[in-house]
Structure P
Amino acid sequence: MPDTAHDAARLLRSSDWHRGATRWTQLTLAEDDPVKFDAVEWIDVFRQTGSNATCLSAGGYIAYYPTKVPYHYRSKWLGDTDPFGALVDGARARSMHVMARVDPHAIHNDAAEAHPEWVAVDAAGNPRRHWAFPDVWVTCAYGDYNMEYMPEIVREIVREYDIDAVFANRWQGHGICYCQGCAKRFRDASSHDLPQASNPDDAAWRAWVAWRRDRLTKLVVDWDRAVQAIRPNASFIPNMGGASLMEFDLETIEAHCPFLVVDHQGRHGLEPVWMAGRNAKRIRATFRDRSVVLITSVGPEEPVHRWKDSVTTGPEITTWIGDGVAHGMLPWFTKFNGVIPDPRWIAPVAEGFDLHAKLEPALEATKPACEIAILDATTTLRLYDWSSRDLAEADEKGFCHALVEAGLSFEFVSDHAMTDEMLDRFRVLILPNARCLSNAQCALITDWVERGGNLIVAGESAMAGEDGTPRAECGLTRVLGTRVTVAPRGPVKNTYVELSGNHPVNAGYEGAKRIIGGIRLVGIEADKDTETPFLYVPDFPDLPMEEVYPRDAATAPAIVTRQTPSGGRTVHIPWNIGATYWDVQAKDHQRLMENAVRWALSGPAMVEVTGKGVLDIGVRQGEGAALVTLVNLTNPMMWKAQIHEIYPVGPIEVSIALPSGVTGVAAHLPIAENSADITLRDGRAIVTVPHIDIVEAVHLTWKVPA
């Protein structure tokens, strides 16, 4: 592992300090660490992993330094020690960048008794004890505790220690707070009482979502100003807690956050590994050029079964880091508890960081350059709370996985950040189920299609306005050539769609006359200038078994394709194919989504990959260069953490479209650290990658004609 101290040193304490902070160690201390952990051991972990930046526990819930702020609880083992200060000094001695971690989500009894207004209140009017540790209290994130008191702690840390930033964890609150302060502030702002539950159809809930966004945005600004009033080159960096920026005012985030941190520490449930790289794509959907850091835990990540001071398998750690790195994320690992009873995580983290170090030069010289974009439906998703958002994202996840299986690289476009220029970067735009879109957003997409863009619309996309109010008609009907005849309905059981005629979208079904349909259906009719490769089979009972047969012929369109006057192509799939595939994993649905995308592309993709295995592919371009990253997902544990061992793949043939007229094309494999043979054919470079363990890349360079 190379020593990165020199690279970091030239940016120390400058306004661009974050550009040298590319590999992060986070140490979250336990209360008894002041008498148990070894600071020297952790300085050596910095060295072993090649970290050039660190995030260290400082204060908030517990202070790990001799704080003087009233009611700022000190570790009862602190004594006259300063573990935070010792770690800061050790990191600075290695020319590392340093960020102080604070956690404001809970307080102890003395603070709660002195300031009951700091404590969150549940819907029944009871002050909230901590759900996992009832000895302490959950704080109200939207009132004086975060807005007035925590800035005092932030200012003390920034004033007393040589740091570059303050990082806040669990600062956004935990659902609706029903304290008197929140009730009054919300009523004054919205004229509503606080909603009793999350419900996108409830006007009070929608108003609360907007009010919460305003309060959190103000907090980011106030804390950042508190930091910069003392250290002008420092910043406040909020933990975003997820992969989308739907909870914040985008202009404020752009002005105050020099880089973004995504807290998706690992897989849980049946998440596939490509979820790591998805985080990068979703942030880029809004901020194309902003650095994004992915936090990785060294232990398993399960929301129900929690083992926060544990170690998962090495292949799992390295693969999660590797997929994030391959899609442009900066790696960050976190360890809970300063004692290291099980050191098996150190080598896998170092291996993942080494993957980044090898790819870093090529990543910095290139930018994402995919042809296919999935719409990040922020306008829709922001109406759901964290507990229901996974289900709301199921359609998008289904399309993502279908494209990964197809070997097609893709990016995201945020519906909040859409512009003509951004859309024009892509050949195909997919709306998996963007139910809520404003008239202006629909107009942007419509205009893009009428300039020649290719559009795939699925589910109930554009069937409601930005506030969730239903439309009688899809907002994109003009370019799709369809009209709604039956409002969305479901869940429906035992549905099928029947193949109709010969069309590229229904190719490859080997004589099948029908395939599984969706669970939520929209009835449509189609214009004369369209084709209908699939028709709805009218749904019929699934019990008694004797009644399981179709009553009526399939006549209503289930998929409509259209070639637009401008030369573009559209596909309308008026049912929830993405969510159904995500839930059921029927290969027929993957094939249908792949067929739709390839037909919309109307030619080979920019990058085509052949060979055995499942690969998550990233495509980037720069001046005189292209970078194709290949993450090996081929594993029996692809769908369930933890990966137990790596199953290498290869040889893999990578075909890359070249700009016209280039010469001197050469190929390099950054992870293997050697050159690769290359064949030029029909305007494409063909490179064979002999072997991939976790990550490999093809870095093409060429001479641009004068």
Structure Q
Amino acid sequence: MIPALAAPSAVAAPIDVSGLNTSAWQSSVLGPSTADVHPVQVEGRGEVAHPQSLLKSHGPATTLTTKAGGPPASVLLDFGKEVGGTPYLDLTRVTGSPTLTLVTAEARQYIRTPASTTVSAAAASGSTQIPLASAGNLETGNTITFTPATGTPVTRTITGFDATARTVTVKPALPAALAAGTAVATSPGAPSSDESRGLAGVGGPDTFQPTGPGRLTGGFHGGFRFALLTVSSLGSVNLSSAGLDFQAFRATPADYQGWFLSSEDDLNRMWYSGAYTLQMNLKAPGLNGLPDARIYDGAKRDRSIWTGDLLVQIPTLLTSLGKAGATYVKSSLDVLLATQRADGAFPGSPDFSKRTSPAGSPLFYSNNYSGYGARAFIDYFRYTGDKAYLTAALPALRKELAYNDTFLSTDNLVVSNDRDYWQATQTGEVTKYSIDYYVLLKEMSWLERSVGSAALADGDDAKAEAVKTAVISKLWNPQLGAYGQSSAKPDVLVEDANALALQYGFVPEGKEAGVLAAMKSLWTPYGAIMGPGLQDPTGHTIEPFANGMETAGRFAVGDTTGALDLMKRTWGPMIDKKNPLYTGAFWEFKNSTGGVNRATASLAHGWAASPSVQLTEQLLGVKPVGAGYQSWSIAPHPGSVRWASGAVPTAYGTIKTEWTSDPRSGRFTLTVQAPEHTTGTITVPVGRTSVVTVNGRAGKDFGSGANSSGGYVTLTVPDGTSQIIVS
């Protein structure tokens, strides 16, 4: 039953569109206002005078002095959020022959590395010089703790060390003898960088030996929040300023072609954190010796194009920056085309290792990731409508599809001893890989109907349906009430496959609630784990990439409450400025306690940015249907959110929309401004007795074009301004 459309009124009420042009969202933008970025906090250690002057444009010079026997003078610069570029120091005076070292880190906990070694030979009671197996990460002034196998640990202060002889000098003297093999640890540790320089080709420590006043400029650092400057040898320097030449994509509000705002501040901050993550992932043309623009997976690591990451990065980038982002997408896809293998496979990362060349070399990571590469091209077309580019790329995509087809079993399931995003090898007939191949086939069918062959599209559709039938009949586990990992591990409940099953209609009819409940059993306060006993090689159990699959799946079956709950668990801690890992950007992964297990974990990683595109497409409700949004749909999933508004850039202009929702009264109002030469559908939530008005009256086109399903009414509308009121 379609809820009643209101009777025509004599004069249509004027439509209030003032909210569609709100600028309130601009205060949420995280990019710096200028390329010259300065720290927001500073701390000194050792002999440091006037460290706070580095936060101002005036005041007495900051002076760092390192003397014999004393701790190296250092200042910790905190930029407040993720930044990237070349740090600089302005020196006004140099005394002696000091050596300056500068290291960077996304997390403060990784900007110093404690020593972890052993006593190499017995040390007698009363000794002040102790031989060690390693002198790495020692620093004068730190504490050092000797922990014997039995007895009480002894803590002393380091007064010196000899890296060549591998000895450390301490005070006061040892109260008792230490045996060889005694464990040794220090606090807080020596300056260190969390960058993987060999892999990324950039970063690592900067070392300066100034002889007089002037500006010192460090090397390029792709992503960091903290910088630690240390006078690591005897001498003194005066600093008038310290800062950064910002060289990621610096987006001010004027650069945003799309935006989002809602009644819930945490959702707003997530949207702009996702957008900022993508900006930190962009390499400008000419930077690091490469002429082209690229989308990298992470700001500091790997600084490579990855096909799986592109599935999140492309829609996030194009719905926020529009045409400016499209340039980065297209040039990154060009690198994929240039590195496609003769058998059709796309590399998972076409520019992975930078050890021999800034351009990198291709890594054929997995067959599943090869399919992701083809889908990245299709996403680019869906959001931009760039028909010429996709027509030219279509033969390459057909080759890739044929390559992936070779992994289908006679049962129409994907069999592959293959790696996935969490770096584990999955065997047997794999549920997720099979659903992923179904998605690729459906995507290729859509593309073929748009720029290619209808006959090939029919074949892709038929093969896709055969895969779906096989997955449902062979991989569904009635005992789990959900899908298992694979035919080899049918009893392992996995988040990713079940999330995709919800999103793409693989769950047997009437079983959706059971799958949602099963997946919720994987939830922790910090997000959903991948599955019982599953973890990446470093022990991370929560993957934001997979959690984004789950929120998408929950939105798809109408579980807005569950989707937003999981979103807040997973990404809420990342936007909390009190969290020690806060960067203003999204993290690559988490461990079971909500942290990260290694220094090189990326804290500005593109594959984690799914909240941004999902808040636009699911909560606000705006999605492309035809290429470039020539046709579109607006279908909000409001849940308990009271209102949302936003803009989405398209090939034809900007779609602007806003809605308000009052669940108590059942009143829902949606207004949209759509570009000329586009058409779309608007879907609004209704009750059995709701009255729906369109632009203040009921036109026959809306009446004949309306259909109702699952508590929603869908209306077909033309371009221009439309207002739907449900009361």
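FYI, it's all coordinate maths here, none of it is from the lab. Please read all numbers here as calculations on a predicted model, not as lab measurements. Cβ atoms are built from the backbone, for glycine too; each structure is taken alone.
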Out of P, Q, which structure matches 10 when relative contact order in percent (Cα under 8 Å, 6 or more apart) is calculated?
P
Can you say which of P, Q returns 26.2 when mean count of other Cβ atoms within 10 Å over residues 220-227 is computed?
Q
Match the computed value 6, 24, 34, 27, 8, 1 of P(r) over Cα pairs in 5 Å bins from 0, in percent, for residues 564-603 alone to one of the structures P, Q, and report its label.
Q
Compare mean count of other Cβ atoms within 10 Å over residues 164-171 across structures P, Q and report the one with the greatest value.
P
Identify the structure, out of P, Q, from whose coordinates volume of the Cα convex hull per residue in Å³ was calculated to give 181.
Q
Structure with the greatest value (metric mean count of other Cβ atoms within 10 Å over residues 76-83, set P, Q):
Q
Read-out distance in nm of label points 7 Å out along Cα→Cβ at positions 92 and 484, computed value 6.0, structure in P, Q:
P
